[in-house]
Structure 1
Amino acid sequence: MSDRGLQHAQRLATLLVGGIRGTGFYPAGHPASLQPFTEMAMAVAALHREGGELRIAVVDGVLSVGEHLFFAPTAPLAELCRLFEQKGILGLTLKQGVIPADLMALAALLAQQEGGAVELRDGLKAAAVVTIEVKEEEPLSQTYNEAVSAIGEIFEEIGNGRIPNSRRMLTVVSSLASCAVKEPATLLGLSMIKDYDNYTFQHSVNVGVLAMALAASMKHSPHEVEMAGMAGFLHDVGKTAINVQILNKPGKLSSDEFVLMKKHPAYGADIVRRMEGVPEQVAEAVLGHHIRFDRTGYPDWAPFGELAGIVAVTDSYDAATTLRAYQLPMQPKQAVDRLRSLSGSALDPAIVEQFLALTGRFPTGSVVRLDSNEIAVVVTPSGDESGAAVVKVIMDCLGRTLPEVEVRSLLQSGDRIVDLVDPLIRGIDVARYL
């Protein structure tokens, strides 16, 4: 990232806000009305020379212009953030060849009081603007909820003695996998959503989400990432054949109960093999996700390939961070420390290392105390000394909940993480900040 590029990015965003404000000040075709858009086109061209497509987006309240992030935006840039959020615009892509007239049409449409992303897209199309695209994908949280619903439907169909229809699940997996391939860490926050009334379904989805993020971070192909998601989503379907009293027993299982519990991977693999569109490798991963890296698990004849190893790691992580009848949840950092302790015995050490590289020292969802005594939730992890790249500060130095969350880059602010904070003790719902 060059300083010159940062100046171009800030200038482009500032001029766009000025152009939106100035719409209607001059008659159409007046030279003064075109001047800021001519400057904008020059800034776009300069940023294109830095490489790749140019995208203007707002994610978690942070404005990005190309590869440049603005954590402490000027007033015009903050205004642009609010406008994007108000209209439900996830991002704009400015392609090579954008001209001042295209940018003027964009500003005029954004200046309209009514309408959101769909109306903006349709307006650009009507104006024959082909160099600007509007991103209007559904939020990841909505796709996640669709996944929970789809897995709930699968479990219900199995419970009713039917082979479940996999079409809905496959659609959701494809959507989430495409996000994982672009940026694996984007899925990490979803796994912190915990609804204890739907534990079985949500745990399955969380394992699938984490498995896709992990497989993508390991540079697997899109198809392999999708298979990791399917394996995670379906790893526990065999539990539909286990007595619910055994599944929910708070204490240690008896030897007879444990014998029954150990049958769920085989039950699950048999179900998965009969589901249309689900590859055999997924069934093998479902069968082998409890065999352990040292082969001391169950069933002792199950294979333990890489896909099963991915599911085993992500299953262990999500189970550790979830409140159960027999355990309090661990903080994400404590959970990754536990994975380290299981590396080489229950878990494949190479896969554990890949997961630790993905999550960083303080994984997404960790509640931390900064050296300023403020309390924050980690949004974007980092492998460097700071332990986290971006946090959301939710409490001030006196422990008072902030009326508005502050998104802060620790890399820019210089703040340090000094301690973990137990969200249960402080009454913090981590998911609402992710």
Structure 2
Amino acid sequence: MSVAVVLFTSDLRVHDQPVLRAAVDGADEVVPLFVRDTGIAAAGFDAPNRRAFLADCLVSLDASLRKRGGRLVVRSGEVVEEVCRVVRETGAREVHVAAGVSRYAVRREDRLRTELERAGCALVAYDAVVTAVPPGRITPSGKDHFAVFTPYFHRWEETGRRATAAAPRSVRVPPVNGEPLPERDAVEGVSPGLARGGEDRARERLASWLADGIGAYGNRHDDLAGDATSRLSPYLHFGCLSPVELVQRAERLSGPGAEAFVRQLAWRDFHHQVLAARPESSWSDYRTRGDRWRTDDKEIAAWRAGRTGWPIVDAAMRQLLHEGWMHNRGRLLAASFLTKTLYVDWRVGARHFLELLVDGDIADNQLNWQWVAGTGTDTRPNRVLNPLAQARRFDPRGAYVRRWVPELAGLAGPSVHEPWKVTGADRARLDYPDPVVDLSEGRDRFARARDLGSGPG
């Protein structure tokens, strides 16, 4: 009997799962394996929200495998050691895995290949599992990656993609021991409004999104109060949904909403190809501006708690605290306020987001933060998003602010965005802080510091 191991990483699904499909087609028995990587915890990426969501994903994956006669084998430890241990226990001749993108994943994959070769076992890695177009598949002439999105997107649209893989009808698992599945309820410090994870919920949300949401996405994706985004990012991060399937299904629909959604999926691939080519950009400036960042512990604490005195920023930060997720426009506003108005190092914000975001992904999180801070791929590095102007545009009636900053709920109309205009006893009853900084002061301070550091542009 031939045995193969499927090492699940960021691809926790059975639909359009080429790693699992190839292993099932090529071996008599398959070990579906997930290793709870102690290295992730040591690196500080094992945040409670993602740990709880992961528990849901593993329970869902196990249930899907059991419907096909199989089961998920869970181990804990150093990934390479645990995989090699399973190979020895089962006599497996191949290990199948989705190709890594981050430096951590690539190094882990390299170590695993070396150790497996010593044991006479082959490692088979598959592209286009974590992203729709693999990093490095398309490159500009004479360079190893695209640094500007628009030309990348044009090439991305023209690039052929693999066919989707059908879910296997049956999975035969040899005798091999595993740990009990992790339980979401055992995780402490989880955001109270955190969504449930798993492929079953992901596919339900996808079906609803394609039927009722995507058509209006082009016009409403920045509507903070309307909450009109797909909310599929956590499921993409854990691989409960295939990016290839999402692109193909969205492309079969017509209209600006589908086109705008596909463009966002391309942005995800764009960031992954930047990170794959420049792994140091996860914590170092992609393009240095010579910044001399400020450190003000009180201002940073106010930003984290959603108590800056700028309601639209505070609403976004409180949504993050409650849901472990934040609206895409809110992410831009919160990041711009920290890096451009408070002039605090983008790494401070990126680290805080990674502590809470259920979809906290190194490529998307870090490179989006750099884009906003002006140290990344943005061609306008000195742009500053005015929180008051943005609030009037994307939350004109103040519904988003009232939802997340309840102490301002009693203010009428758009005045909710300017609570400092309330006077006397009414102002005292608000229990809401004054702005930590005047916008003009913050803008001037940023302009002086950025100009001194790196010159214009």
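helix-only ellipticity at 222 nm (-39500 (n - 2.57) for each DSSP H run of 4 or more, over all residues; to 500) computed as -13500: which structure among 1, 2?
Value -13500 for helix-only ellipticity at 222 nm (-39500 (n - 2.57) for each DSSP H run of 4 or more, over all residues; to 500) corresponds to 2 out of 1, 2.
State the single structure among 1, 2 that was used to calculate distance in nm of label points 7 Å out along Cα→Cβ at positions 131 and 187, giving 3.7.
Answer for the origin of the read-out: 1.
Which structure, out of 1, 2, was Cα Rg over 2.2 N^0.38 Å derived from, given a value of 1.11?
The value was obtained from structure 1.
If mean count of other Cβ atoms within 10 Å over residues 299-306 computes to 18.5, which of 1, 2 did it come from?
Structure 2 accounts for this read-out.
Starting from the value 10: which structure in 1, 2 was relative contact order in percent (Cα under 8 Å, 6 or more apart) calculated from?
Only structure 1 yields this read-out.
Values quoted throughout were computed directly from the atomic coordinates according to the rules given, and no laboratory measurement underlies them. Note that the structure is predicted; figures quoted are calculated from it, not measured. Cβ atoms are built from the backbone, for glycine too; each structure is taken alone.
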